[in-house]
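See the structures that follow.
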Structure I
Amino acid sequence: MTIDCHVHLLGQAEGPLERGENLLRHADRVGIDIMCVSLGRFGGYHDASSLEKVAGNNAEVQSAVERWPDRFIGFCYLNPCYLPQSLAEIDRRIADGPFRGIKLLLDMFCDQPNLDPIAERAAELGAPIQQHTWIKQTGNYPLESEPRHLVTLARRHPDTTFLAAHTGGNWELGIREIIDTPNIIADICGGDPEMGYLEMALPLLGAERIAWGSDAPGRSFASQLAKVHGADVPDADKQQILSGTMRRVLDL
């Protein structure tokens, strides 16, 4: 089994079901069984966070999850600037709905107090939180979290599981920053399929703290799978990274 922990319901097609079909067609070509999906077409990278767009994104993802419940696992997108509405959306989509996780992007640095009630509710529901993290040589976007921000949050909430999406992009720094925070898992999606990623991450984190993701359709499934299949690491560790970690996190 291969589980992609990081996919977005985007693409050229207009409707969410058509975009879902496109993702499935390409996933089937490379043997991906399950995709954890968040964010639809309502706004781009900087324009997805009004309350209306948050609800629209989640509604699109829910339609695909309900159409293909054996292939898509929904992650509820939130803007923590709107805390009461975020908690209500968690109940609507996770406690009372089909979603299994939470997705956070750029709305505020993730070490801020608004994240605490969200992390507490996630722990109660057994829902992992996938937080975008990046370290850009040219400087991050405003309010774009780095792995160090996620470390601060995760240490306040040791019973919550966090996915450090992209592991900071600069994985040599990102891996080092999360080493001593065991409830953070390295989500290795996005970025180029560079040599040495897993060869460094495995001795420092262990395969149980690494999850494979693609960031499709922004990145291709094949190039991201190459990070694992091309790595000089044991086959058992590759299988743990490709499916075992997320099977545990999502209690599949």
Structure II
Amino acid sequence: MSETILSINNLSKHFYGLKAVDSLSFNVLDGQIKAIIGPNGAGKTTLFNVISGMFPATYGSMHFLGRNISGLKPHRIACLGVSRTFQNIQLFENMSVLENAMVGTHLRTKTGFIRSAFMLPGIRINENKARSIAMDMLSLVGLDNQAKMDAGSLPFGHRRKLEIARALATHPKLLMLDEPASGLNIKETEEFGELIKRIRSLGTTILLVEHDMSLVMSISDEVLVIDHGSKVAEGEPYVIQKDPKVIEVYLGVEESSIEAAH
């Protein structure tokens, strides 16, 4: 049986009395693709922000690879092996595709990307290493031929791939994807599904928030359903599809897509 890589215990995040995340507990297993679904406003992105250290938890604890990460700053959590993408793509548009991917390598090399621009003694070796890592990640997501292009000139789907390449350049043990299929057409969504499975096959555990039920049900090993920050159900996709509580949560929103996405 796979070991637990991430353990969330009674986690809560309150904003002036609003319980965005409310006493939530779940585990993510090593090598798993686990999806988190729920209606708009369910607390999914807030949960990601707490796990990645962007928001402090109000209550509860988080353990990654057996270490308590509650209260750690985002860069500390990233250094431990947790990387993420964002619902709204965040790239350096005036930098090249390769340079954007290289930004993610500063956790793997001894020198940060910004310092490398000054070419201090010993920096060139690290820069070459960063470039090699970044090109490997661009190749993985299919963007190696666009390495010299400005990131701002990429089509939308490729911009999402670049953000994933940059996240992978940190060499994460856990990759958190926040709505990776948002804004993509059917073909692009299918390609992303294959990319996510390929990333998992290389040893990276995946935790994703996603609204596209067809994608979720086709690639996930396990699905966590939340509403108003609380757990509604958790289990394998075929079980979640038939859970009366899940259907009630999605009633009038995505019920038909849940039942049809097997």
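Please state which of the structures I, II yields 0.85 when FRET efficiency 1/(1 + (r/R0)^6) of positions 54 and 142 (r between Cβ atoms, R0 = 25 Å, to 0.05) is computed from it.
For FRET efficiency 1/(1 + (r/R0)^6) of positions 54 and 142 (r between Cβ atoms, R0 = 25 Å, to 0.05), the value 0.85 is produced by structure I.
Of the structures labelled I, II, one was used to calculate distance in nm of label points 7 Å out along Cα→Cβ at positions 62 and 214, giving 3.2. Name it.
II
For structures I, II, which has the highest computed value of distance in nm of label points 7 Å out along Cα→Cβ at positions 94 and 150?
I
Upon calculation of relative contact order in percent (Cα under 8 Å, 6 or more apart) from the atomic coordinates, which of the structures I, II produces 25?
Source structure for this number: II.
Could you figure out which one of I, II the value 0.92 for Cα Rg over 2.2 N^0.38 Å was computed from?
Going label by label, the one that fits is I.
Every number in this text was worked out from the coordinates using simple rules, so none of it is lab data. Everything numeric in this text was worked out from a predicted model, so none of it was measured. Cβ atoms are built from the backbone, for glycine too; each structure is taken alone.
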